[in-house]
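In what follows, structures are represented as structure tokens.
Derivation of every value follows stated rules applied to the coordinates shown; laboratory data play no part. All values reported here derive from a predicted model rather than from experimental measurement. Cβ atoms are built from the backbone, for glycine too; each structure is taken alone.
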Structure I
Amino acid sequence: MDAAAKSITETTVGAVMTTDPVTLQLNDTLRLADDMMNLVHVRHFPVFDGDKLVGVIDQDDLLHASMASFVRNPKDKVRAALGAVAIKDFMKAAITVAREASIYDAARMMVDRGIECLLVADGDTLVGVVTRSDLLRELAKR
């Protein structure tokens, strides 16, 4: 195994993840998610039901919700429609990875499941988010 390949299997998710991610609650609206994406310039938000991690909402979910809303109510403005829809109606289930996992294993999980991010957990505690962009940025350094 060459040095670059070995490094990929040894570099951990914890070394490349975003810590302290902005989170949303299950009953928050899609309009709030859209506003937060524009405000903090991130595309993935962990979703909690109280203190329990239950899912993730991302930019693709908002696009899907916007199109569905427009089809159902073509006379409504999209932003108004998003304000009436809860995140829980469009979020994906939480898929977690340990911070000790290699970036290779995280990439495999994302490819195998067709997802763009993993929520990084230490037991039941969210400690970060690792995205496809985080992994690509790390690989580009090699």
Structure II
Amino acid sequence: MPSIHNGGQPTFQIGELAKHTDLSIDAIRFYERRKLLPPASRSAGRFRLYTTDAIERLRFVQQMQALGFSLQEIKELMGVRGDRAHACSAVREFLKKKLADVAVRIRDLQQLETELQADLQKCNRALKQQRGKTCACPVLEGEERTR
């Protein structure tokens, strides 16, 4: 249950924040150490106290991670959030770069798929030719790959 603190804004201890964000306490502390959350104020008993801003920030981190952004990129995006005048153009550049990165990864994965299919065909041919005889696996023997 939130308590009122910090200029009338509701505050939460770390366990409550974890429940609101579906993150572990360790994850929240990790994000704090990475400066994705501002330092929490402290209660008289030295417990960390977080505001609803922390919930919003952590949800933003989760959303951006789901899109494939690194923590460093997320930190930069958080900085952009504060500059409303230029935010959209800055985010557009981040998205263009991320799309280019994804395109490269897709090409790499397609190449990997091609290589795995070729190796599977080698195994299929070797097993078909084997017919009860022992033979070496062409993939393990390092026969030339099709590239």
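Observations, loosely collected:
- Ranked by distance in nm of label points 7 Å out along Cα→Cβ at positions 62 and 134, structures I, II are led by II, which has the greatest value.
- Taking distance in nm of label points 7 Å out along Cα→Cβ at positions 30 and 102 as the criterion, the highest value among I, II goes to I.
- Structure responsible for -20000, with helix-only ellipticity at 222 nm (-39500 (n - 2.57) for each DSSP H run of 4 or more, over all residues; to 500) calculated and labels I, II on offer: II
- Relative contact order in percent (Cα under 8 Å, 6 or more apart) - highest-scoring structure of I, II: I
- Each of structures I, II was scored by mean projected area of the Cα convex hull in nm²; the highest score is held by II.
- Value 3.6, calculated as distance in nm of label points 7 Å out along Cα→Cβ at positions 86 and 110, assigned to which of I, II: II
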